[in-house]
Structures are given as structure tokens and as C-alpha cells.
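There are structures below to look over.
None of the figures in this text is laboratory data; all of them are computed from the coordinates on show. Since the structure is predicted, the reported quantities are computational estimates derived from the model, not experimental observations. Cβ atoms are built from the backbone, for glycine too; each structure is taken alone.
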Structure P
Amino acid sequence: MRLSAKAQYACVAMVDLACSGTDRSPVHLKHIADKHGISQRFLVQILLQLKGAGLVESTRGATGGYLLARSPGDISVAEIVHAIDQPPPPAPSALSGLYATTIVQVVSEVLLEAQDREQRRLAEITLEDLAKQYHQRSEIAYQI
């Protein structure tokens, strides 16, 4: 599976928002950009798309910023990726111009199955899952 840099950065930003705590205070765009090395201009575009998809909310002003529109357990990685990148076509496009030989059919079925598994896995993983992994790794790093 190939994800655009924009979709990857969107996942990073969303996990950062999920890990920012439960106090529901907005996170400044600059904080996310500086923390992860993402261009602020690029991050603005990403967050606007995520806002349009109903995944984040924004507030203006000195104390403004971004926060998750829903609970981290209710947002899947697939939703984030599909808010930025279009979902992959249902059939492997690389084989669409070939004759329908048995070999082409077998390869096409395997590719389609792999694509389906990828999409199901992304749909299973939530921001809450990724936030838990982050916190576990942070605790281990802190203990060392």
C-alpha cells in the first residue's frame, strides 16, 4: 500500500491530537508542526481536509487550535487516510488491460485480497490504539 506524504502526516497529526490529553484544550498547529518537523503550510492544508471530513474541530484566537471531533476510539486510521487520499479502486488497475486468462484471474484475485486485507486492517486500528502504543513506549523510554 502506498500512502501519500499528506496522508502519513495526517496520521501523525491525528495521533498527536489523540495523545494531547483528555482536557479538551485545543493544540496549536505550530506545536504539532514543530514537534514532528512538518511544514506549517502543509499541515494547515491537511487539517483543513480533516476538518472537512469531520475528524477535527478548530477554534480561533490566542488559545485556539485543533482537537479531535470525536473520541479517539471512534476514529480509524482508514478514515484519516481516506479523508486525504482517495480509497483505492476496487479492482487492481494494473491488470485491467490484460486478457482474462486464468493466470491473470489468479493474480488479480490475490492482489484484490491483499488490498482488501490492508483496508480492513486500517479500519480496525483506531487513534486510541495508536495513543496507547505511544504512551507505552514513552513509559519505557522514561524508565530507562
Structure Q
Amino acid sequence: MVDESLLKDIKAAQDAGASSASPEDMMKVFEFIKQISTENEDLKEELEDMDIAIQMIITDADRKHWLTVKEGNLDFGEGDVDNPSFTMSSTLEVGAGILMGEVDATSAYMAGDITVEGNLQDAMAFQEIIELALEAYEDLAEDM
């Protein structure tokens, strides 16, 4: 079951917009994705055979976050991850915007607002994880 206070925190961050987001807001979205990944069938299916390590660098906040998926289990944290499948660098506003559904990752990449080094196929898989999590979030937020 997804923590209701976490949903409220994410809703408040979404209402304030990505331009007001903090690195902690990004971590809350990661926590939501982790929690919902054990409940949402579409997301569980997406993660089932995935083996990726994602490094996110927030260029204007001097912060690094990581997210890993292995054998259906998702984990995340701050700092560096060993052997990332890809590294995504962006400003806090763009990174938070992607996680909160305000910014389309593909458009941001094409516009040069994010850089991706490494496996682009894994980056596209990460985008799918975010999209599925956002769909699940919207369903849960309706009931709040």
C-alpha cells in the first residue's frame, strides 16, 4: 500500500511545479515508484526482466541520485551507483519536471535540456517506468 502522506507530498510538489521542486521531492517520487512497483501489475511486468542502473546528475544543485532495477526489484538512493547503464544530467527543474510529468523526456533530450551518456535503450525503458508510475499516481490521486 502506498503511503498516503507520500502521495500528499508529491501532490503538493506537483501543484507548486517543477520550478519550485527540491532534490528531496525527486527522492519522494522515487519512493513512490518503489512502493507502487510492488502493487501495479503493468509496472511489475515492465520491471520483471529489467536489469539497469541509472545515474541522475542534477547539475545546478550538485546532487546525484541513482535508481536500480534488478529481477523486478527497484531501489534508489543518493550518490553514485556502480556501473550505470546510463547517466542522465539535467537541471533540477528539468529532472523534477520529468519525474512529475511536466516535461517530456524525449523532447527535453532533443532540445538539449538533458544529456544522456550510455545505453539509450535503457533510458527509454526508464521513461516507460516513469510513465507507468505517473499513470498509477494519477489513479491514486483521484481518490484523495
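Per-structure values
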item: Identity of the structure behind -16000 (criterion: helix-only ellipticity at 222 nm (-39500 (n - 2.57) for each DSSP H run of 4 or more, over all residues; to 500), calculated), options P, Q; result: Q
item: Comparison of P, Q by mean count of other Cβ atoms within 10 Å over residues 4-11 - largest value held by; result: P
item: Value -0.51, calculated as log10 I(q)/I(0) by the Debye sum over Cα atoms at q = 0.13 Å⁻¹, assigned to which of P, Q; result: Q
item: If distance in nm of label points 7 Å out along Cα→Cβ at positions 20 and 100 is computed and equals 5.2, the structure in P, Q; result: P
item: Per distance in nm of label points 7 Å out along Cα→Cβ at positions 12 and 44, the highest-valued of structures P, Q; result: Q
item: Comparison of P, Q by relative contact order in percent (Cα under 8 Å, 6 or more apart) - largest value held by; result: P
item: Ranking P, Q by distance in nm of label points 7 Å out along Cα→Cβ at positions 84 and 116, the structure that comes out highest; result: P
